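No value in this document is a laboratory result; all are computed from the given coordinates. None of these values were measured; they are calculated from a predicted model. Cβ atoms are built from the backbone, for glycine too; each structure is taken alone.
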Structure I
Amino acid sequence: MITVPLGEAKNNLSKLVDDAAAGQIITIAKHGRALARLVPVGKSSGRRIGAMKGKLILPDDFDAPLPDDLLDAFEGVHE
C-alpha cells in the first residue's frame, strides 16, 4: 500500500489511477491523515447483455392468440 499526499495525488492522478488499476492500493493523505483510498475495481459480477444469444429459441407461433379455454382462464371467465 502506498500513501500519497493530497497535492502529489492532484498532480499525478493519471499515474495513480494506472497504479490502482494494476492492483496497487493507494491512500491519499492530507497533513499526514488518511482521507481517501484509491483501489482497483473488481471484476463485474453482473451478467453480460446478450449472453444467451443463440441459446433461446422462440417458436414461430409465439405471439399467436391463445386458445379460448386458456384465454378464459386468464381473464377469469367462468362458464
Structure II
Amino acid sequence: MQKSLYSKENDLLLQLLVQVRVEAGVTQVELATRLDEVQPWISRVERGVRRLDLVELLFWCDALGMPLSTFVQRYEQLLGRH
C-alpha cells in the first residue's frame, strides 16, 4: 500500500477541505476561531503538513455547516467512486 500522505487521494482531500471552507465563505481565521484553534493550524491542515483524525474532521465539517456524510460523499465523487 502506498503512503497516503503523498498520494493523489490525499491531494484531493486537501483540495476538498479548502473548497468546502471557501464555499462556506469562511476564512482560515474564522474557521480557527470556530474550532478554538489558531490560524496556522488551519493552514498546516490545508497544506497537508498536519493531518486530521476522524473526530477533528467531524468538528471541521460541523464548523462549516456540512454534515460529515456529505463531505465523504463529495470526496468519493472526486475519487470517481460515485
Structure III
Amino acid sequence: MIDVPGNLPDWNYEQTVDRIEAIIDRVESGELPLEAVFEQFAVAVECLQQCEGFLARGKEQMDLSIELLTAESDF
C-alpha cells in the first residue's frame, strides 16, 4: 500500500518534488547502475502518486469551497 500524504505527518509536497527532481538528475547523470535506476524509478513513481493524490484532494477542497460560496451568494 502506498502511503498517502494525509497518513504521513512529516510529508511535504515541495520536498517530495525536490526528491523526484534529485532522482531524475541522478538517473540522467548515468552514475547509477541499472539496478539502482530501477529502484529509484519505483521511488519516483511512488512520490509522483503521493503528489497526485495531494493535488487531487486540494482541488476537491477548492471546488467544494467554491460551490459553498456560490450557494451562499444565491441567498
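Of structures I, II, III, the largest value of distance in nm of label points 7 Å out along Cα→Cβ at positions 34 and 50 belongs to I. Supply the structure label, taken from I, II, III, corresponding to distance in nm of label points 7 Å out along Cα→Cβ at positions 26 and 58 with the calculated value 2.5. Source structure: III. Can you spot which of I, II, III the value -27500 was calculated from, given it is helix-only ellipticity at 222 nm (-39500 (n - 2.57) for each DSSP H run of 4 or more, over all residues; to 500)? Comparing all candidates, it corresponds to III. Calculating Cα Rg over 2.2 N^0.38 Å for structures I, II, III picks out I as the one with the greatest value. Assuming 22 is relative contact order in percent (Cα under 8 Å, 6 or more apart) as calculated from a single structure, say which of I, II, III it is. Only one of I, II, III returns 22 for relative contact order in percent (Cα under 8 Å, 6 or more apart), namely I.
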